[in-house]
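S.K.: Once you scroll down, you'll see the structures, which are given as structure tokens.
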Structure 1
Amino acid sequence: MKEAISARRVRELLGPLPAGPAHAGLSDTLTLLIGDGRIPLDVRLPSERILADALGLSRTTVTRAYATLRDSGYAHAAQGSGTFTAVPGGHERAHDRVLVPGGAGEDWIDLSCAADSAPAEVMAAYTAALSELPAYLGRHGYFPSGLPVLQEAIAARYTARGLPTEPEQIVITPGSLTAAGVVVRALARQRGHALAESPTYPNAAEMLRAAGLQLHEAPVDGHGWDTAGILDTVRQVRPDFAYLIPDFQNPTGAVMTAAQRQQLGQALRAHGTHVIVDETHHALALDGQAMPPPFAASNPDALTLGSMSKTHWGGLRVGWIRAPRPLLDALLRARMSLDLGVPVVEQLAAAHLLRQGPVSPGQLARLRTQRDALIDLVTTLLPDWRFTPPAGGLMLWCELPHRGATALAAAVAASRVVLTPGPVFSVNGGLDSYVRLPWTRPVAELRAAVERIAAAWRRLEESGPLSTVRPRRAGAVF
């Protein structure tokens, strides 16, 4: 029997309908709720009569709204059974084959991707962007450094955080990984050295290696950075680049203290190191806490990266570099050797969202609920796993009682869960006693995933000593 959603719950989710025709407001709001997952897929909606009574609307209004949903692909009718939620083209088309195992279907739970679905504000931002687009259609449409209105919105955010920034210091890119690639392309020598946290964001480590840079570890765990060890490495290696994630570090969730930022920032500047600061997770402070000052406040030469992917939606391919003025010319030349700019509509949508704030309150509330649920599940079902509860970000970095993360990832795939083991995040190998668990799926999926992981872990422990399995990445890890 398929799941149903009550009229009372629909009413709670809908809230006040927007101004205008009631049927249009109802269908538009239901579309947003289905699209961002607050009303799950393949769920039976209340009957037209029951929903009309609950909302104080006419049955004709609800009938017209449901008809619009069906026409747009966000619902389908089953003869004699009711109206069920859907997405245009079918849910399976929303998967990227690079990100999930071959043949994986809708019943797989993908925990390799630390990115949530889009909040309702994203669709509203695209609608606003399309209304603003005609003003740009009479021009050539190329903005290699970025749309001025978006540069202004981003610069205003940095200034509000105590880091005065002019719009001209912002270079817009299609995501933060591309932003890091532009920096390295602009400033790297033919052969050089880079300091990278370990564990770290694996796609960034691969990008640095692809640029011909030799990587050196900057150790970090759930409790923070080994500052003394990092400073020793800086003195010995004198790296050309340092790639740091000081805010809710990926994957550990650690936050670099203000004192550490000051100490590392000054030391790296003294050695002439180009510091690439990834602030992708900065706005995801889930407990309402104040964050330390931006890293660039302690090192004016630092290049700061930002992105809409984690705070809003991965499909909104907008990132940026905040750069010191002396480096702008080199960055723009490197930027234009790759492409000529991010699509105008995406930039307009991003500007619309950022003017509302760095992240939507609804998104923070959803992530907070999912984080707390995941912590409870791991604590209850995997009591011998250890982790430092993060105050924000998107993931738990779990330490197992012994090695076996890679074997676990292989075993749990038989239960249709995609899990990323610790060695994927390691710069120079190791970390097979760690796994990363994002809380970016609905609570029901997180519960099912942890139950399957716990069962697979018990089977592995009961089978005796774990054999060594080489970690394999099916695709990019986000």
Structure 2
Amino acid sequence: MEQTTSLSAARLATLVEGFDRSPAYAGLADALRELVGDGRIGYGTRLPSERDLTAALGVSRTTVTRAYAVLRDSAYAEARQGAGTFTRLPGGRIRALDRALWPSDVGNGVIDLVCAAATAPPGIAAVYAEAAADLPAHLGGHGYFPAGMPDLQKAIAATYDARGLPTAPEQIIVTPGALAATAVVGSALAGPRDRVLMESPTYPNAVQALRTGGGRLTTIALDPSGWDLDAVGATLARRRPRLVQLMPDFHNPTGLVMPEPDRERYAELLARHDAIAVVDEAHYLLSLDDDARAGTPLAALARDAVCVGSASKSIWGGLRLGWIRAPHALVDRLTRARVGLDLGVPVLEQLVLTRLLTGDLDAVVRGQRARLREQRDAMTAALAEHLPTWGFRMPGGGMVLWCHLPATGATALSSEAERHGVLLAPGPSFAPEGGLDRYVRLPYASAAPELVEAVRRIAAAWAVVTSGRAGVASTASGAEPFLVA
């Protein structure tokens, strides 16, 4: 059953402030379509009554009536007799999964900007060789470690201690990647009667993973400038979610970092409404600028919070290890859920990560940061040259740019870009319930020359889309949904 959210006339008046009034109905309709298309007004939201919006905007009733009619005619809204006007999207909701779950080598000169994952750092092969030399000592046992090898649990716990979050080794559960960790949390803590609150945009893989236990999805828009904590509080009070998934450090895909005062208030809201935070920390090590650092771990402020970590982003995607850092009270429950999904991860990989965490991890991460910084700067310079009308915040960390297009068409662009030899992840892939078709995520995890060439090709594809000659319709018109990592 579809969730229903109502938008007040006062709030909508603020969102459309400054709309073109020549003529007013057309300007209002354009502003509303943009808000719905980029996700700031969610799919299925009940719009204010014509009378209320007329008063809030100070326009004629005819202006609002005609604007709503344009929305309905263009499939951005529908009227329900006796209930009001509700937002829609052409072709319905767009849902996405993860293309990277289907490994492939694109080849033939195609540049893959779907997968946000860097190549392995120098020296990783030597660490694998050293770990392999340690392996014989473990061959006499069964090799199953449902919560992780004790030395690795201890090493991961120490990383939280260093961040100011005291953690015992038994609070760590090692998993085959952060996605598996998220699935364990969803399976253990959110059943069919529970709501799971997620941001939009968000990392799309996590949507289904967190609903493994049958939890019902509800979303809240993440503003491009940051977290709207008034809206968060209202949603927590109205929806009463059991789990709240968020990424406070180098958010994927926006690159945002939650300010310290917001972390404190968010923690207070979670406690007030008895909600458990599921904190995705996969990118927290990837600060690229001196003034950009991950903040206080949310679990240090919200004691019920469950943290999900990963070696894939900060070290290498081929090192398929993630983990859960849980409050003591939840460890047994999560461990039981984990055994229902798998019995542990390979011993060799655990030995590798243990060596990395207890060795000179800073040197490894510094090298990754230096490469990402160079690649980010090359991509942003290329965008300034070839696509100067595109907007984006320069991220202080992480590995992606979240680009705002001057017009809707991200999904059409992803189709056209493939004709030009670039695979792209359009905004709707990151919108669990649709929208965001004015956004594109661009990872800068590839070599700088390849990124510059990718931008040049994307610019050529965008020129085709904006000229109206794009030969492939958007996924909203029936093409297969785009899948991202």
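S.K.: Which one of 1, 2 has Rg and Dmax of the Cα atoms in Å, as calculated from the coordinates, equal to 23.2, 81? Mind showing how you got there, number by number?
M.R.: Numbers: 1: 23.7, 75; 2: 23.2, 81.
Among 1, 2, the structure yielding 23.2, 81 for Rg and Dmax of the Cα atoms in Å is 2.
S.K.: Once distance in nm of label points 7 Å out along Cα→Cβ at positions 50 and 82 is calculated for every structure in 1, 2, which label goes with the largest value?
M.R.: On the way: 1: 0.5; 2: 2.0.
Comparing 1, 2 by distance in nm of label points 7 Å out along Cα→Cβ at positions 50 and 82, the maximum is at 2.
S.K.: Given that relative contact order in percent (Cα under 8 Å, 6 or more apart), derived from a single structure, equals 18, which label among 1, 2 identifies that structure?
M.R.: On the way: 1: 18; 2: 21.
Only one of 1, 2 returns 18 for relative contact order in percent (Cα under 8 Å, 6 or more apart), namely 1.
FYI, it's all coordinate maths here, none of it is from the lab. Since we're looking at a predicted model, the values are computed, not measured. Cβ atoms are built from the backbone, for glycine too; each structure is taken alone.
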